[in-house]
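Take a look at these structures.
Every number here is computed from the coordinates shown, using simple stated rules; none is lab data. Nothing here was measured: the structure is a model prediction, and the numbers come from that model. Cβ atoms are built from the backbone, for glycine too; each structure is taken alone.
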Structure 1
Amino acid sequence: MVKMDTIPASVQRQVKYCWWAPELRYPEMGKVHMALYYSCLAHMDDNVGKLLRALTDLGLDENTIVLYTSDHGEMLGEHGLWGKMFFYEGSVGVPLIFRVPASRRQTHSVWRP
């Protein structure tokens with residue numbers, strides 16, 4: 001647990017008056033929040049796998065580019081913070097996954113736009 005006197009006063013105020021993130025005041029709720037978050041990740045992982053298998057089963061895998069991304073990450077208690085409004089890696093880091101069929105891959109890389 002993070003000691004409140006070690007974090008900035010502005011963050012301390014958010015913790016004290018933050019109705020939308022009760023895990024800041026109740027650590028047990030944080031554990032539930034983490035479990036739910038990771039179950040959502042597992043659910044998405046399972047469904048991406050189903051999608052890729054379906055493309056293969058339908059013979060579409062060699063003609064389909066798959067792109068998976070998200071709009072934000074989640075702090076999950078890192079730095080004693082929850083939510084997505086802090087500009088630490090946990091909040092701003094997002095997945096960006098491409099699956100490009102071998103027949104569509106280029107043999108060179110672009111290093112500058």
Structure 2
Amino acid sequence: MKIKEITSQHGRDFTALFECEHCGHTYRSYGYDDDNFHRNIVPDMECPICKKKASKSYRHLGTKYRGEEMNRKERSRDYAVIIVIATITLLVTLTGALLKKRIKKER
């Protein structure tokens with residue numbers, strides 16, 4: 001299957017007309033406008049008529065939102081993940097330093 005036309009979109013949720021590359025069957029369905037959906041989900045969709053999936057030469061659409069166009073909620077989530085990773089890294093580093101200091105004292 002491939003996306004023939006996105007008919008409406010609200011944020012990253014969209015409605016589209018999907019078309020089978022093999023038999024030409026079209027149907028309307030929903031999707032989510034992110035890279036995973038376009039790269040992995042759409043080409044793996046099976047046509048309800050001929051039961052075939054996209055060919056290996058399938059070329060995906062890009063997302064509507066890129067880089068700076070990400071909405072505030074997604075950016076906040078990404079910042080939260082970065083903060084958690086930085087905190088864990090700091091804790092591991094400090095723990096390692098304290099263990100080294102303790103080992104030196106015990107010698």
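A few notes on this one:
- At a computed 57, 35, 19 (Cα extents along the principal axes in Å), which of 1, 2: 1
- Read-out distance in nm of label points 7 Å out along Cα→Cβ at positions 46 and 78, computed value 3.6, structure in 1, 2: 2
- Value 3.4, calculated as distance in nm of label points 7 Å out along Cα→Cβ at positions 62 and 94, assigned to which of 1, 2: 1
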